[in-house]
Structure 1
Amino acid sequence: MNNVNFVGQALKNLFSKPATLNYPFEKREFPEGTRGHVENDMDVCILCGLCQMKCPTGAITVDKKAQTWAIRPFSCIQCRCCVDNCPKKSLSMDKMYQEPGPEKTERVLDLSDKQKEVLAAQAKAAAEKAAAAKAAMEAKKKAEAAAAAGGAGNPS
């Protein structure tokens, strides 16, 4: 009876389409939700460093001074923690897996010129706001000191 099952399976396989792909010529279509590799849209990224703090393997490095974001793809475990915790949603998971290579590499992305201008404008606005708050505090202290000095010299 086993031979009959074997012959039936052999005939089925002989006349059916192969289960494998002709890889170099046919690329695989990955289904939705596949965890591939991390991509960063540097036009949106604010270099806050939350992705670096949340990465369990330490694969992500954020350098605010040099304005760069780097990832070591072969250290990344595709857990999606960085993507879920990004406040600006600049990180995303691409469907394609990381291409194999002979050595471990690091992808370093520089902040775009557009985003550098935005961050510089935000820093300038924050500095102006802090200076205005400081000036308001000094004026308030002077007014309180003048009121205290005026009240001390006037006995009631």
Structure 2
Amino acid sequence: MVKFVGEYVAKLDDKGRVVVPAAFKNLVGKNSEGGEISFVIRKSVFANCLDMLTYEQWDLESEKLRSRLNLYRSEDDKWFRQYMMNRALVTLDQKVGRIIIPKALLAKIGVDKEIVFFGSDFKIEIWAKENYGVSTMSDEDFMSMTEKLLG
């Protein structure tokens, strides 16, 4: 499994194309067995950003979710449909190393021209540059939650 680390600012062109940071591209390339490199990009459930997962990670996540649901129950089916909305499959252009992020997804997080790729372990978060870091916890809240979760 790929583990993403680091923060990188990038500029989008008018078509929503952006070069994926080399550090991330190299990590995925080492684990791709020479085939196409695909990602699933979705609107984050809890933050004003996009989540970008390798297709393999997305497959694991969606299987795990489906196993917890009964899609023959109306409530589960409705929730799963909502969860699957606002996502796109993108393929890395291996020649240039860029992806095309659909404009509808960029609009959901208020992107103008610049984004921040933030490596968050198993996924990459994509933030509008001006919103990156705005919704972080205070140091006191972080310490308190750390103690509650791990203490």
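A value of -0.40, -0.49, -1.06, -1.29 was derived for log10 I(q)/I(0) by the Debye sum over Cα atoms at q = 0.10, 0.11, 0.17, 0.20 Å⁻¹; which structure in 1, 2 was it taken from?
Details: 1: -0.64, -0.69, -1.04, -1.24; 2: -0.40, -0.49, -1.06, -1.29.
So the calculation was done on 2.
For distance in nm of label points 7 Å out along Cα→Cβ at positions 76 and 116, which of 1, 2 scores largest? Mind showing how you got there, number by number?
Values: 1: 2.4; 2: 3.9.
Going through 1, 2 one by one, distance in nm of label points 7 Å out along Cα→Cβ at positions 76 and 116 peaks for structure 2.
On relative contact order in percent (Cα under 8 Å, 6 or more apart), which of the structures labelled 1, 2 is highest? Each step should come with its number before you reach the end.
Numbers: 1: 24; 2: 36.
Max of relative contact order in percent (Cα under 8 Å, 6 or more apart): 2.
Comparing structures 1, 2 by distance in nm of label points 7 Å out along Cα→Cβ at positions 4 and 36, which one has the largest value? Write out the running numbers ahead of the final one.
Values: 1: 4.9; 2: 1.9.
By distance in nm of label points 7 Å out along Cα→Cβ at positions 4 and 36, the leading structure of 1, 2 is 1.
One of 1, 2 was used to compute helix-only ellipticity at 222 nm (-39500 (n - 2.57) for each DSSP H run of 4 or more, over all residues; to 500), and the answer was -13500. Which one was it?
Details: 1: -13500; 2: -10000.
It must be structure 1, since only it matches.
Mean count of other Cβ atoms within 10 Å over residues 12-19 was computed and gave 14.5; which structure, 1, 2, did it come from?
Structure of origin is 2.
Given that FRET efficiency 1/(1 + (r/R0)^6) of positions 52 and 132 (r between Cβ atoms, R0 = 25 Å, to 0.05), derived from a single structure, equals 0.15, which label among 1, 2 identifies that structure? Write down the numbers at each step before the final one.
On the way: 1: 0.15; 2: 0.95.
So the calculation was done on 1.
Can you say which of 1, 2 returns 7.5 when distance in nm of label points 7 Å out along Cα→Cβ at positions 20 and 140 is computed?
Working: 1: 7.5; 2: 4.2.
The read-out comes from structure 1.
Each reported figure results from applying straightforward, stated rules to the coordinates on display, with no laboratory input. Model, not experiment: these values are computed from the prediction. Cβ atoms are built from the backbone, for glycine too; each structure is taken alone.
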